[in-house]
Every structure is written in structure tokens, then in C-alpha cells.
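S.K.: The next part holds the structures, each set out as C-alpha cells.
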Structure 1
Amino acid sequence: MMETQLSDLIEIVVVGAHLSGMPLNRELTELGASFRRAATTTADYRFYALAGGPPKRPGLIRVADGTGAPIACEVWALPPAGFGTFVNTIPSPLGIGTLRLADGTTPKGFLAEPEGLVGAEEITAHGGWRAFMAHLAGRAA
């Protein structure tokens, strides 16, 4: 078996239930993913809590430059086989596209199809999934 080199790893941006410590993070780690860095997107994204679940899932969409907000995210890296397996399990309305991060990088990451926003709640003002989940926890208390 050929060993994966660091340069062969594929970065993937996660914004919700796959973040470290969240319910679906094990789906990454079980495929050999390693945490690279905490990051934020550029200010041209809007963020939504999608209808359905559990688990609750977010949807990120890119909008015109300057009409969105930076969204907190994490960058993980997977070996190519793990990346393929991971991407193959992503349910609609989510998909993988190219994201623009504030650090100037453009890794692959989660995006939502516009149809998936039907019944969704816009949560852009929270700036990220952890902040939104903390808000929900505060509302329930």
C-alpha cells in the first residue's frame, strides 16, 4: 500500500455538524482526516439552518461580493480515497464546491443548493455554526 504524502492531502472546509467536537466530526476522522486550521470565509456568503434533521445542518451559499458576511469554519485535510468516500456520502441539498477564505486560499468545502433553502432560517448574523448552536442552547434554557 502506498503511503499518502502531505502534499497529496485534499483540504475540505466544514461549517457545521462536521466541525471538531460536533456530532458528525467522526465521519472525517474515521477516514483519516487531520485538522489544519480554524478559518473564516470571505464576506460574500450567507448562512442558513436547513429544515429537517437530526442532526441540524447548515447551508452556506455564495452571494455577490460584499453582500454577505464572513462565516467561521474549519479546514481539514483528507487522503484522496477518504475525500472520495466522504464526498460520496453527502446528501442533497448539500454539495462540495470551491470556497473563498479570508486567508486567500480556495479549498473545497460545503455549499448548499438554492432549493435546499426552502424552509431554512437565515443565521448569517451569528457568524458561524458554533455561535448559532450556543444561541439555540440559550433560547432553550
Structure 2
Amino acid sequence: MPLHLIKLCVGIDEVEELEEWRRRRAAAARKRGRKPVIIHRTRMMPLRREEILEGGSLYWVIKGVVQVRAPILDLVRVTAKDGTRMCEIRMSPKLVRTELMPRRAFQGWRYLADAQAPGDLPAGTKAKNLPASMATELRALGLI
């Protein structure tokens, strides 16, 4: 079973906003003749790298709720211009909407076991942005 990462999507209010940002990044890469791989840099390299690369995804928490995931293609150690060692999380340009799962704020990223990860929504389905408390109640009732 793959291992996943979960991270807050700071500065993004809805999935459509993240999709548009990623479209612009992919278009810019294509324009430069590069493959459209989306990169997110973080300070720490996951120690369980190999497990993540067995099909893991980065699950994004938007406004207190996991709503979408991006398949991880690679985790690469890089050095920033100031000499800081970092990890590049290289993701597919494809986003997959997930069942809504409330999640409290945290710093950095966390591991997310496959068994605890929210399921994917059927293709073409869009979950509405709900307040975390409402999503929690609806999920407890089995409605989302």
C-alpha cells in the first residue's frame, strides 16, 4: 500500500483556484519546452520516500478540509539559492477530487496512511466547499 503526504494549501480558498494556478504553471513549463510537472518545495525530505513513490499522493487541505489530491511522481533533494537543503515534491499536473475530510491546521506536511486517506470522488463530481464543522457532521452521518 502506498503512503501519502498531507499538507495545508495556504493562500488557496477553493479547488478551482488551485486548478487554475496549476494550469498556469503547466502552460509556462510547456512554453519553455519542459514537461508540465508541478513542483512544491518543502524543508524536510520524507524518510519514508520509497513508500511514497509506490503510488502516493499529496493530499491538500483547503480551508480546513481535505478536498483534492495530486499524485506524487518523485521526491528530490535540492539546494535553494541561499544554500538551504530542501525537498521538491514533484507531482502530476492532474488533480483528483476526494471525499471531504475535515482536518485541523498543522505545520509542514504529515504522513497519511492509505487506509486513512479519503476516497476519490467519481470523475466529474465536484464537492462543494463546506465549513469544516459541517463536513464533519455530514461525514459522521454517512452523507459525504
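All of the numbers you see were taken from the coordinates with simple rules; none came from a lab. Bear in mind the structure is a predicted one, so any value in this text is a computation, not a measurement.
S.K.: Comparing Rg/Rh (Cα atoms, Kirkwood Rh), for residues 49-96 alone across 1, 2, which is largest?
M.R.: 2
S.K.: While we're here: Which of 1, 2 yields 107 for volume of the Cα convex hull per residue in Å³, as computed?
M.R.: Structure of origin is 1.
S.K.: Any idea which of 1, 2 comes out highest on Kirkwood radius over Cα pairs in Å, for residues 33-72 alone?
M.R.: Structure 2 gives the largest value of Kirkwood radius over Cα pairs in Å, for residues 33-72 alone among 1, 2.
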